[in-house]
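Each reported figure results from applying straightforward, stated rules to the coordinates on display, with no laboratory input. For clarity, every value in this text was computed on a predicted model and none was experimentally measured. Cβ atoms are built from the backbone, for glycine too; each structure is taken alone.
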Structure 1
Amino acid sequence: MGNGFSAGGHMGCCPYPNATNCGNGFQCCPSGTTCTSIGGGGYSQVFKCSDSTVSKCTCKPGAPQPPSTSKKNVLVIGDSLSIGYTPPLAANLSDVAQVVHAPWDFSDGGAEESAYLDQCLEFFLSSPSGLTWYPDVILFNSGMHNLVVNGTPGNGVTPGQSGNAADYLGPLTSATTRLVAFAAASGGKTKLVYTLTTPYLCDIATDSIIHSQLNIQAAALMATFGIPVLDPYSAIVAKCGTAPVKSCFGENGCWCPHCPPGYSWLASTVLAPPLRKFL
């Protein structure tokens, strides 16, 4: 599916065949075009392609671990919040399942905004070598990277990093439709479970986008497909309070958006018990 690029020790695959590497190893343009930077740097750099398209971010690879043959297998697909809770979730379920995360490149925001999730889904569902495998449960999420309001490329929106809140549902619908087809192809082995986005407790306006827009849209979408939904948002608010909240779990800025001291609690109380039942 296009060129494989590397930068800083990290690999990515561009969604364009014979693509043009924009030079930072993370962004690419269609074959035969050139890249012109229109803002940002590193992961957040945006390029305009000479055919007037905006660059796309290279796709990070899926989980490198081979599936377990003695236990159930859980694949977590999501952003940096899921990266945070995957280790304690894996420890909690270690007696019954192997839990792995896609993408496995933990240097950035994981599956990022919903457009990137949709763009790179086939990579997240296979090993870095391209091997397709069918986990028993896919726990997936998207939302924390779709918090920009009325942004444009180079002005808050970065392909593969952040997207408009208004552009959240379309790509999530596409990705979910593809996941349903993937689960069907497993012959009934793979179950899909969705996780709502966690709160943004230090800022009312940002938290409102998550609670009143993104999570409502995601829950309604999953209902149309009959996909079970786990709700860490409500659990965290019940534990920590409604935004604005200065601290929780003994940490200032907890769940804004990250909360390392809260990840074990979240995994053990909200995620692991229902996953055990699904397994």
Structure 2
Amino acid sequence: MSKPTGARGIYVDWDATVRNDITASEWENGVLDAIQDLQLPPCRTSVALLDAIGRSGKTVTISPERQPLLPGKTDANAHADPIDPVAATITGGTPDPLPNPPVPGTGAGSDVILNFAAQDWEPSSSTATLKAVDETLLHELVHAFRQASGLEDSFRLDAPFDVLRRGSGSVTQLMTQTTATRPNKHSQIYNEYEEFVAILITNIYRSENKRVGLRRDHVGDFELAFPLTNARNFLTVWRPQIDRLCGEMHALCNQLAAVECHFNPIFELYAAQNRFLPGGRRVS
């Protein structure tokens, strides 16, 4: 039976058939602790997302993820799946998985099942790596919010070479690496737009919490390298995508733009558009 978590619209539901290494109460307490981490100061990023899920009118039910099998839990996973993929998909978009017969997305929004076990991840702390439990849950909650809002659009996303190739000399070399299809120090391989959005917002959260390093892309646990660690440089590369997501998630992005931290490309976009009132970060 589903139980409330204290975050509006988010529930927990233990499945005894999935795990044999933890008890129901251990699993549930782990999830509740992770959600509490997302509600503690300075977490304006995560609180804004939790509030947005609460306003969506849909439910997110967290259930246990399968038990990792490899040493060091290197195969640990978490994922969010809409109950109705057609309703979760942006209007006119292609649902994933594609139903038979194929029909376009309706954008109506769907309830979501989010599979996650806090015990598979590193505890939250100021020194947490990219495997932090709160960041893992936040990443999946971004997916869940977009599914609940009927915004999911899982099209393939490649680094925008037409923007990147305008550099010269060492910049051109860097951007060639950025657009590579095989991972390297500067690659930006997100695979799809939805992963780009989830990683971007989680990186803002990580920066807000003053943790060292940012996630590079969707290929392993690697840190983003300079110059893309500079929020203005990152915006230069990914401006069309960031502009799009701010249009899709207008109310949430208004809140995210006001988050004060080193890495916040959404703030940089709003600043470039002169969208702040004088004397602060209040959006006009």
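Here are a few things to note about the model shown:
- Between structures 1, 2, the calculation of FRET efficiency 1/(1 + (r/R0)^6) of positions 41 and 193 (r between Cβ atoms, R0 = 30 Å, to 0.05) yields its largest number for 2.
- Source structure of the calculated read-out (helix-only ellipticity at 222 nm (-39500 (n - 2.57) for each DSSP H run of 4 or more, over all residues; to 500), -8500) within 1, 2: 1.
- When distance in nm of label points 7 Å out along Cα→Cβ at positions 33 and 201 is computed for each of 1, 2, the one that comes out at 2.5 is 2.
- Taking FRET efficiency 1/(1 + (r/R0)^6) of positions 17 and 129 (r between Cβ atoms, R0 = 25 Å, to 0.05) as the measure, the highest value among 1, 2 is held by 1.
- Test item: log10 I(q)/I(0) by the Debye sum over Cα atoms at q = 0.12, 0.13, 0.18 Å⁻¹, for residues 89-216 alone calculated as -0.50, -0.59, -1.06, pick one of 1, 2: 1
- Computed 18.4, 54 for Rg and Dmax of the Cα atoms in Å - originating structure among 1, 2: 1
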